[in-house]
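S.K.: Dropping the structures in below, format is structure tokens.
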Structure P
Amino acid sequence: MNKLTAASCELCESDGVETLWQDRLCRIVLVEDHDYPGFCRVILNRHVSEMTDLDAATRQRLMRVVFAAEQALRQLMQPAKINLASLGNMVPHLHWHVIPRFADDRHYPGSVWSEAKRAGVPHPVDRAALEQALRGLLQAAAE
């Protein structure tokens, strides 16, 4: 069984690759993945492994952030699909993967962790526009 403590957890020790937005509850980071330029993670800012470890209000707030990330990526990148995943098998620290998917990406229609089906065509994301969209959506959600 993989039981990490906060002291040995990579998500506790690091802000992530590139923080796009954050508040006291969580942060949205842009994952450095050449094949999936808009791949984001929403990472809880404390060491918790399961959604049911959170009270209902905190779960709702976290999911508002996940949905805002999804909405911003849909608006900016217009993917065929958005994949949402909360696995935590390797790093048992609550985080959500928000991954824009395209019919011509390396793994479509399989998961991004499956065997590649083709070379794939990366779809660039405008980081500044993504940050601005997130700020607008999350400011509106907080009011």
Structure Q
Amino acid sequence: MVDNNSNTYVTIELPVQWGDMDAAKHVNNTIYLRWIESARIEMFLKMQKGEFEFKKIVPILAWQDCKYIFPITFPDNVVIKLDIIELLEDRVLCEGKIYSKRHERIAAISKSLLMAYDMQELKKHPFPETWRKSFIDFYGESILK
């Protein structure tokens, strides 16, 4: 069953495509990572107030894992929920959950670590204050670690 927690930072719904399936007749594992990526794009849009143009400082994916719980097949729609579970000075830890609407159950959980990167200096950078503010305004001070 889909968790209807209203405190989720981003929720998106995507259709499963026939071409997402592999020879094992279920959605290929790499597609789950793409779905989480789509939720992160929505997160970037939200924290940038609808703009996706990053200039000097950009968010980069530093690490990601995924626990596959239930195989998804076509036809189905997936609901992806993405939350911030830890906000540090120079990085943020995200947790994404993928739900099958057809089967009304969780299909995967992914964690990812995002960092701010300075494209001119070519090195990591502290998280910009506007990004931090977006998360703190949503979750409150308890998100700070």
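Every number here is computed from the coordinates shown, using simple stated rules; none is lab data. Computed from a predicted structure; not experimentally measured. Cβ atoms are built from the backbone, for glycine too; each structure is taken alone.
S.K.: Which one of P, Q has helix-only ellipticity at 222 nm (-39500 (n - 2.57) for each DSSP H run of 4 or more, over all residues; to 500), as calculated from the coordinates, equal to -7000?
M.R.: On the way: P: -9500; Q: -7000.
Going label by label, the one that fits is Q.
S.K.: Have a look at P, Q and say which one yields 2.5 for distance in nm of label points 7 Å out along Cα→Cβ at positions 19 and 51, as calculated.
M.R.: That value comes from structure P.
S.K.: Let me ask something additional. Where is relative contact order in percent (Cα under 8 Å, 6 or more apart) largest, in which of P, Q? Display every interim value, and only then the final one.
M.R.: Values: P: 25; Q: 29.
Once relative contact order in percent (Cα under 8 Å, 6 or more apart) is worked out for each structure, Q has the highest.
S.K.: Using the calculated result 12.8 for mean count of other Cβ atoms within 10 Å over residues 83-90, pick out the matching structure from P, Q.
M.R.: Value 12.8 for mean count of other Cβ atoms within 10 Å over residues 83-90 corresponds to P out of P, Q.
S.K.: Right, another one. Computing distance in nm of label points 7 Å out along Cα→Cβ at positions 35 and 91 for each of P, Q, which one ends up highest? Intermediate values should be presented prior to the final figure.
M.R.: Values: P: 1.8; Q: 2.6.
Going through P, Q one by one, distance in nm of label points 7 Å out along Cα→Cβ at positions 35 and 91 peaks for structure Q.
S.K.: Among P, Q, considering only distance in nm of label points 7 Å out along Cα→Cβ at positions 11 and 123, which has the greatest calculated value? Don't skip to the end; give the middle numbers.
M.R.: Working: P: 2.5; Q: 4.2.
Top value of distance in nm of label points 7 Å out along Cα→Cβ at positions 11 and 123 goes to structure Q.
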